[in-house]
Structure 1
Amino acid sequence: MSWDPVFRLVQRIPRGRVLTYGALAKALRLPGGARSAGRAMAATPSGKGIPWHRVVGEHGKILIREPYASLQRRLLESEGITIIESRADLKRHLWKPSKKSPPKYRTPKKRIQR
């Protein structure tokens with residue numbers, strides 16, 4: 001499965017803004033919803049410039065485990081995002097993708113073996 005549409009949308013999140021896993025899944029109509037978005041973010045390749053740290057859980061919660069949770073918090077704070085008790089302030093920092101967001105995520109078609 002290719003997560004490229006997810007990575008492309010995450011790359012569009014501006015500095016100083018965050019997006020929730022659920023909103024990411026909804027914008028791309030990912031089958032499996034927020035969990036699929038979480039799997040995609042866990043598979044983010046390093047060194048590709050994908051700002052994985054800008055994707056947070058419901059209500060802005062930092063959901064990943066240490067030591068990456070501390071790294072995510074530091075990266076978000078370095079962009080000016082307010083973090084209170086492991087939660088990003090969504091009222092101030094939530095990014096809403098435009099209506100012209102990427103098209104629906106399509107699962108690859110299975111080839112029929114003949």
Structure 2
Amino acid sequence: MKKAEVRQGTLALMVLRTLQVLGPQHGYGIARRVEQISGDLLAVNQGTLYPVLLKLEQEGAIASEWGASENNRRARFYRLTRQGQKQLRAETEDWEQTSAIIGRFLRAKAEDLL
């Protein structure tokens with residue numbers, strides 16, 4: 001089965017949630033966790049991930065510092081900030097509401113739409 005690309009606007013939420021659950025992670029680790037949590041149905045490439053990380057850092061949702069990865073390579077580790085916690089809560093509520101609305105449409109019968 002071909003892996004799907006992450007939909008626009010969803011990766012930031014996935015990154016924030018991953019950092020909330022797992023604590024500080026480097027970019028490669030974040031990408032692998034997102035893929036793993038999706039049941040390997042999503043593919044996260046660096047060209048998609050790093051602009052999101054940069055944007056989240058510029059917004060103050062995450063902070064980063066240099067450290068050593070598991071294989072002793074220099075890597076940038078990202079962590080969730082207090083602002084990121086607030087952003088995660090707000091985005092989670094938005095996605096839950098959007099998902100519920102879309103779910104209603106997908107379950108609707110013809111007579112419900114007349």
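Laboratory data are not the source of any read-out in this text; all were calculated from the coordinates shown. Since this is a predicted model, take the numbers as computed values, not measurements. Cβ atoms are built from the backbone, for glycine too; each structure is taken alone.
Each of structures 1, 2 was scored by distance in nm of label points 7 Å out along Cα→Cβ at positions 18 and 42; the highest score is held by 1. Looking across 1, 2, the calculation of helix-only ellipticity at 222 nm (-39500 (n - 2.57) for each DSSP H run of 4 or more, over all residues; to 500) that yields -18500 traces back to 2.
In this comparison of 1, 2, the computed figure 15.2 for mean count of other Cβ atoms within 10 Å over residues 10-17 is attributed to 1. Here Rg/Rh (Cα atoms, Kirkwood Rh) was calculated and came to 1.01; which of the structures 1, 2 was it taken from? Checking each candidate, the match is 1.
Given that relative contact order in percent (Cα under 8 Å, 6 or more apart), derived from a single structure, equals 27, which label among 1, 2 identifies that structure? Derived from 2, not from the others.
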